[in-house]
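Below: a set of structures, written as structure tokens.
Bear in mind these aren't lab numbers, they're just calculated from the coordinates by the rules spelled out. All figures in this text were calculated on a predicted structure; none of them were measured in a lab. Cβ atoms are built from the backbone, for glycine too; each structure is taken alone.
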Structure 1
Amino acid sequence: MTRITTPFTAGTTAREVVEGLDLTGTRVVVTGGSSGIGVETVRALVSAGADVTIAARNLEQAEEVRAGIAGSTDSGEVRVAYLDLQKRDTLRAFADDWQGPLDVLIDNAGVMATPETRTPEGWELQFSNNHLGHFALATALRGALVAGAEASGSPSRLVSLSSTGHHMSPVVFDDVMFERRAYDPWAAYGQSKTANSLFAVGVTARWADDGVLANAVHPGGIITPLQRHLPKQEMIDRGWIDADGTPNPAFKTTEQGAATSVLAAVHPLVEGVGARYFEDVAEAEPFRDDAPGRGVKRYALDPEEADRLWDLSEGLLA
């Protein structure tokens, strides 16, 4: 299987990825599109003519983003709809309210390294929010994605935002919810990001024959509201910011961070491709010990692990 390379680089912006593309008529949903790289993902897609729905919990913030993007372009359309990944009734309501085909679903929303928190179901928050919420949303929208493929004649795409954080942990099936092992916020985050990658593998295996393909994406290191649960000193110790709060110059801007999502969502170079993991606006290479922080670990694309995760997710959400 040939690795997908592109003319883009780690410094490419989302707007540069869509330059020259005409996305008129392409319908897209972006979860968490009202903050961080989600905003720039939406902005780039709308600038190329797409019809984008921001699915967000904070409607006031989402409406401000919508108005700002709509006021800066006369190309595509941008809308807002309520969605809370922790509330299963809102996931179903969003899917029930959706009308017509859907071409792209970008599972962008997420939380990182949260204090130990349980949902009303008793699930660990990061696994629940980052994976199970998006699993429930995608399966509820499956019919719309299939209809999108039928209407366009090209596969619909699901983009699952993973992270290099998946290096921290596989999915620990013996204790996914940290019921017997001590809770570690980074292990929980890493597990959820591995789940995001495995979900793309599972979607492609099950839905490709109906015209739906999925890929996982690592956006890169970016300072966004995703870090809101981290103490400042921890971010300093990790080298992410300096004592004044200035980000490490090696980090990406939000415009650069959105580029890999946009590539996987709409670029012709990813047409017909599924079950792969992208970083720096190209397909990632396998993880190597001599290149820490880069590449994809084998367990994050393992079909058997993906099947096991799918069965677990269906069981939990039944």
Structure 2
Amino acid sequence: MASIAKTTNGWRVQVYKRGIRKSKIFPTKQSAKDWAARTEWELENSEAVASAQPFGEIMDRYVREVSPSKRGHRWELVRLEKLQRDSLAKIRMGDLRASDLADWRDRRLTEVSAGSVRREMTLLGAVLTQAVREWGLIKESPLKDVRKPAQPKARDRLPTHEEFERLALVAGDDLSHATARAYHAFRFACETAMRAGEIVGLRREDVDLEKRVCRLQMTKNGSAREVPLSSAAVELLRMLPDLDLVFGLTSQQIDVLWRKVRTKAAIEGLNFHDSRAYALTKLSRKVNVMTLAKISGHRDLSILLNTYYRETASDIARRLE
């Protein structure tokens, strides 16, 4: 049974059915009653309603109602818009089977890497889980019976001394130019293990050169963290022009300019993010893995150990002398 109450903003209606609660405010009592009746019917017959909806409509609802609250909203929006153009999106929810999702997986594997497919499957899993737990549209997710592609091997690509020299030559050393600052940001990342998004968001008030610390207000895992700065990192910051944003670049600019510099330097297979592995590899020779995790912001030590902590047995042996 719906409850309707007068508020300062209009009429608030609340509906609770089948474990799902919904609430909304309307300007008139009649519009509140109409919405309540329609919503109660939809909740009572949710599976019948959902069965006729194409999967693409469920993806679209997820983009509108769930994604905006996430830090990865833009990535989810782009991915789900692409997925909505796939034949998978045309299948009605009542007809969606694990075999359909497995067929989509196999087709995607011919287009993108296994890592990309795994990330997209995780996103589809979130959409279907929302449909089960929050919206009550289906009883269970068909994706639970679909095997993910094998985890790809961790990248093992680090910049060489020669590549640093070629990149520097192409970028130039005039930091009043954005291209030079993009390469400067890469060098800074190689010292700090900071991500490109963290670097471009860095403001002057976030940097304490005396204490040699950068304060990141928001990171990929959703929390703040402090990053210690090496002497080289401090020197790189001191070289920059006085801008509100420390590097004076947007995420799009750093991506475009980095690719431009890399191409002109005739360097293949090197990503900006490889700077993180370079920094953590270097830092692993100076600090233990717990300290390394504090610097990098990793909460899962297994990821840090398997992907970034590259100290060899011979390196450890030399430290035992």
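Here are some notes:
- Value 3.6, calculated as distance in nm of label points 7 Å out along Cα→Cβ at positions 183 and 263, assigned to which of 1, 2: 1
- Mean count of other Cβ atoms within 10 Å over residues 175-182 - structure with the largest value, from 1, 2: 2
- Comparison of 1, 2 by mean count of other Cβ atoms within 10 Å over residues 23-30 - largest value held by: 1
- Structure with the greatest value (metric FRET efficiency 1/(1 + (r/R0)^6) of positions 95 and 199 (r between Cβ atoms, R0 = 30 Å, to 0.05), set 1, 2): 1
- In this comparison of 1, 2, the computed figure 47, 35, 24 for Cα extents along the principal axes in Å, for residues 7-126 alone is attributed to 1.
- When Kirkwood radius over Cα pairs in Å is computed for each of 1, 2, the largest belongs to: 2
- Which entry (1, 2) yields the derived value -14500 for helix-only ellipticity at 222 nm (-39500 (n - 2.57) for each DSSP H run of 4 or more, over all residues; to 500): 2
- A value of 13 for relative contact order in percent (Cα under 8 Å, 6 or more apart), calculated from one of 1, 2, originates in structure 2.
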